[in-house]
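Quick note: the coordinates plus some simple rules give every number you see, no bench work behind them. These numbers were taken from a predicted model, which means no experiment stands behind them. Cβ atoms are built from the backbone, for glycine too; each structure is taken alone.
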Structure P
């Protein structure tokens, strides 16, 4: 199929990265992103893509299913791709499919895999998937009892959606209890888990509910500060591929985790169609699932998709229409990718909004068109996430994680150099980033323990 029109629902860095990847697929003619951001608005010029892909800001509430379906129909979309988790949990994909439109994203029933961590634990237990031991608690008394069972470090997880910031891992029980108390102020309960040692890995699989195709594994950096210090965030950077990963990591994860989970959801009459994100810990006792998500992870998506050679739109449409078995194996560039997140001061708490973002490099790569931060090169580009335009057309920070700076190279060392050279060219006085993204992996240091 050629000449396809795609509507991406969402406004963050994940959606900008998806738009860039979809636009590279020869089968895709037009990409719309709603509500989008200044990065997607300026795609046609900023990313050297055909003018037919030039975007505009579209007003849309992503959680409003009828509005999403109506917009997709008005645009003549052949495929709707739902980016964020909240619309999926709210059932937007169900409404879109009921309108007769192809949609990439799980139903509300299947998206409970991310919407409720307790439900995910129940699915894993039924499917025989290895994961951390845990207790679901609805009172502080239950929390304290569970913490005594596991001991430090203490792991406390918000049972519901928390934008990647609902987890606290700490050696101090007082901090763990305070987080649990804050979570219990809202309905939904809290999970107390045993601590999992070893490196964490993100593995995505695209599925139509029967067939599943894995993407390259990646690793992200959750802590806000260098050396994995400070609070948990939605992710301060990521890299791909993982030179230290066991060679059978993908095969083992597909066999022991992803395929059994998909089969169990189908058995429960909750077929999962979309992107199944599996967060793994390679512990001293073997592979364990940390969490499931029901959508592309952020910022791993920004690191993985630039390496994909198979047309993304072709893959997602096949998944949405139950034809994923026709795709075969995915093909990848023999390269490496590193993404460094630039966040606004105050993140992951209350971020400072309105900070100007300008080109501070020499020679200048800034384009005068509104919303365009840098002209991309073959070695680096910018993904916009929490940005906005002023009435004067100036680009400013408008969220916690503001930019994703992507570097590409023959190996992680080259990719990392490209990413941080581009970071150095950005004049963002109210922004900050970590300086050690992919550093250890680029140096050839192998995390330990790392068993399957």
Structure Q
């Protein structure tokens, strides 16, 4: 196996000289020799534009080394035939690894146009940090990804992927800097990662521009700690093909705007999803960010009234402990769209500790106004069928605003099954159960 140090090809590593050509020469040479390891050595900050990985290449960023994305968008080239740009990319390649314990810095701070108190307004053109298209046998292990300017790791149409022991540390005020976006991929394992991001930490998608790759399926996420100004785990929103067969287990979500989100707005289906053994803490924040502190969120609502929409079905939540400023929220555009939902051993503790206003539902994107004034219940279910709450519990905290109401509020639900449900209204003397359908 070949092994090449990028300094041997002229990389300086002083943080100001652009080392793109030197590092790319090392990658190309390693590829010509049949593959191997390209070493970015410790003790340097290597300023670069786009680096293109190839089959059988391990990019080994040593501890104490940093790859720093350029602040000049013209230093980045388009990814394959797309309109997007990225710091590290590969297309239709196999056996790619990014490892070594070092840092890959997307330099997102240099793409801020206006720094508002709670969210940044960004320059329109900015790069992904890592964008792999149509690749197989991909490993990302033991690296630190920092300050993404856009989605930090984007995988489109990839298969047989393992991401482990990786830290993604993004600015919590920077929009669209998702941690890991899994777009139309097959057989992806994400494990033992720490992710902090302004936008979704982990998101499963089926984007329109990558439709040649088919569904997104066979995904597992285990042992991760997540913090997000948006949703910690998000499935859907962009779903032009099925998203199915995904398991999320043994994760901890803290200080996030939304916890576990299944969010369908387009014409395909989301099905066979399991969330288990998860601790969720969600809090309210500025309304420029989607979310309203829901620990569990399921919606099937089209982008516009003209859009067609598929179905959310066969979704399981088990052994979930929630502390939040809002309750579980399930809502369909009509009751046929959400089917066969089980919540088992789900405990929701509601309290109010932030300064931000509550008593609203957030169903963005949707036809019309997406922020709706509405009382807060422990479990809110509207327009769904075949929903089971088994051994679920609602507990109220010490600080109860007047808009906290019911343990359970359900409307237009066919075949709702309650087994050992525990909880009462926040103000029992004022409230009774609300239900219809």
Quiz item: Of structures P, Q, which gives 3.6 when distance in nm of label points 7 Å out along Cα→Cβ at positions 157 and 309 is computed from the coordinates?
Solution: P
Quiz item: Computing P(r) over Cα pairs in 20 Å bins from 0, in percent gives 27, 53, 19, 2 for which of P, Q?
Solution: Q
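Could you tell me which structure in P, Q was used to calculate helix-only ellipticity at 222 nm (-39500 (n - 2.57) for each DSSP H run of 4 or more, over all residues; to 500) as -1000? The partial results should precede the final answer.
Details: P: -7500; Q: -1000.
Label of the originating structure: Q.
Here relative contact order in percent (Cα under 8 Å, 6 or more apart) has been calculated and equals 17, so which of P, Q was it run on? Could the numbers behind the result be given before it?
On the way: P: 17; Q: 7.
The value was obtained from structure P.
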Self-check item: Read-out Kirkwood radius over Cα pairs in Å, for residues 61-148 alone, computed value 15.0, structure in P, Q
Solution: P
Self-check item: Which entry (P, Q) yields the derived value 1.30 for Cα Rg over 2.2 N^0.38 Å, for residues 213-252 alone
Solution: Q
